[in-house]
Structure P
Amino acid sequence: MKIFIAGATGRVGTKLTRDLIEDGHEVIAGACHPERVMKNDHVTPVKFDLHEDVEQMWQAIDNADAIYFTAGSGAKDLLQVDAFGAVKLMQAVAKNGIKRFVMLSALFSLEPTRWRTVKGLDGLTDYNIAKFFADNYLIHNTALDYTILQPTVMTDKPGTGKITVDDGEFGYNPADDVARTLADILKYDNTSHKIIKMREGITLIDEALSRV
């Protein structure tokens, strides 16, 4: 497949790019600084800024088969990047006639009552608000074939290739495993129109995804 990644030079986007090309895909790597995209014959860097309008995004996406949103502002520009930037990308994707859209989100992004009651989320309210609106738009205002992945806190520990997928509890995820899970979502038709909560666990990623 030809796959577009928004946020290809980020923490997860870089690892996702690596995993997708290992799986045999061609990657269009969208980034504000395309010169930072990994060098590989199967990766095409493109200038991509979530402040741009829908038309400019539409041109960058080209004829991709699937889209990943892994971008983030690091809490510095939540409205224009994490919320409205994501919405504009969805609109550009629909304009291109592309259906498959995989969103990297956050645990309980769609459950505001949990934000102040779950340990570790109390300081992330503004971020979760941005994700709440972007995720809701994806579900209710598009006809895209979406998957929303909701990991809990990411770490830089080496990945284990094993996760837990359930109703969600606070925990941790090696960023390697988040990227691998994102890449593997495309392998399973049953992940379509699903919200998947994940944390580290004892189940192989492929097995966990096959059951969602």
Structure Q
Amino acid sequence: MIRPDNIIRSDRKTLAISVDAFNRLIVRAPKRCSEERIFAFLQAKEGWILRKKAENAGAGVRLPSENLDGYELFLLGKPCKIRLEKRVSVGFDGEKNELALPEIAPKKRLVKWLKENAKRILAQVTAEKAREMGVGYKSVSVGSAKTRWGSCSFDNALRYSFRLIYAPKAVIEYVVVHELAHTKYKNHSALFWAEVARYIPDWKERRKWLKRHGALMEVF
């Protein structure tokens, strides 16, 4: 029997279901809807639920638990395993693709490490792509935005979500070129997309990765 992770009751008149990015099955039901009716509805929708869960599982994204030891996150598009150890600093083993975190305040130390390395990588890629595109920009910064991967201000200050460090280098390059194109076009006009396509011909494919892995915005 398929069981929901959460049932949200409200003044709605119909039943509805959704599977979020972390494979949690959410049911939205009328206040007086019986459990029998809910489970019958889930049984009827079993095929759709299983297909949706399989799609999400393919993205490989899951929320971390309180204990980060053994948790896998994406780092530049590749799975990276976390190990908690008795140490004072964060260590990265590039050959094994493992992160060693201090046992004390590991999440705080991890986010700091991710932000520092995201800033370094994004500053480097932005400088390289700006030279290639022949454009300038005011500055590069990283933040914790969960709704946008990147932004370009009116005065061409570029800001990225540090979570871009989870994405493959090719996807990072797409976001960077996207924001640099905004230094010329403050919109999403045909001219803007032509500029993006000039430097990232397969930008649509790279953008699909971001859409498929949108749940990464919720990780840390």
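Read-outs throughout are calculated quantities, based only on the coordinates presented, and are distinct from any laboratory measurement. All of these numbers come straight from a predicted model, not from anything done at the bench. Cβ atoms are built from the backbone, for glycine too; each structure is taken alone.
Data overview
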read-out	value
Ranking P, Q by distance in nm of label points 7 Å out along Cα→Cβ at positions 14 and 54, the structure that comes out highest	P
Among P, Q, structure where mean count of other Cβ atoms within 10 Å over residues 134-141 as derived comes to 13.8	Q
Source structure (of P, Q) for distance in nm of label points 7 Å out along Cα→Cβ at positions 6 and 70, computed value 1.5	P
Structure with the greatest value (metric mean count of other Cβ atoms within 10 Å over residues 102-109, set P, Q)	P
Structures P, Q, by relative contact order in percent (Cα under 8 Å, 6 or more apart): label with the highest value	P
Structure (P, Q) behind the derived value -0.82, -0.98, -1.25 of log10 I(q)/I(0) by the Debye sum over Cα atoms at q = 0.19, 0.21, 0.25 Å⁻¹, for residues 38-109 alone	P
Ranking P, Q by distance in nm of label points 7 Å out along Cα→Cβ at positions 86 and 174, the structure that comes out highest	Q
Given -12500 for helix-only ellipticity at 222 nm (-39500 (n - 2.57) for each DSSP H run of 4 or more, over all residues; to 500), calculated: source structure among P, Q	Q
Among P, Q, structure where mean projected area of the Cα convex hull in nm² as derived comes to 10.5	P
